[in-house]
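Novice: These are the structures, in structure tokens.
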Structure I
Amino acid sequence: MEVFTVKPKTKEQLVALKTFLKLMEIDYQIESNYNEKFVSKILQGRKDIKNGKGISIKVNDLWI
């Protein structure tokens, strides 16, 4: 079979594509543009910041 790469530009297009594929009973898989480990590290970092972990450094203090 052939493989199609489709890049919807909006969330509405994405929802419409998923709905169409489900109605037509066409199998599909979604691939992320990012490495899963990278994404999990970013999300963990954001969670840590919300929980008060980490420090804030002013830009001017970086060059001392």
Structure II
Amino acid sequence: MRFTAVITKEGRWYVAKAVEVEVASQGKTIEEALENLKEALELYFQDEPLPEVLPAPIIATVEVAL
């Protein structure tokens, strides 16, 4: 199953969040954050039923005049 990950830098850590489900993890590198997210998703779906179809996320940029 494929998931969309959003990665942000928070201090010294990279935080990877799955868009389709509320699962996140972190790592010292982007690669480590993604690997940890993969493991977190696997653990999450051990206790949750697998969805038949995940809706495709819509990613958009919003500009705000400040």
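What follows draws every value from the coordinates through simple rules; no lab data is involved. The shown structure was predicted, so the numbers you read here are calculated from the model rather than taken from an experiment. Cβ atoms are built from the backbone, for glycine too; each structure is taken alone.
Novice: Just checking, which of I, II has the largest value of mean count of other Cβ atoms within 10 Å over residues 14-21?
Specialist: Between I, II, the highest calculated value is found for II.
Novice: For the read-out Kirkwood radius over Cα pairs in Å, a value of 16.1 was computed from one structure; give its label from I, II.
Specialist: Answer for the origin of the read-out: I.
Novice: Looking at structures I, II, which one was helix-only ellipticity at 222 nm (-39500 (n - 2.57) for each DSSP H run of 4 or more, over all residues; to 500) calculated from, given that it came out as -14000?
Specialist: I
Novice: Where does the value 7.4 come from, among I, II, when mean count of other Cβ atoms within 10 Å over residues 30-37 is the thing being computed?
Specialist: That value comes from structure I.
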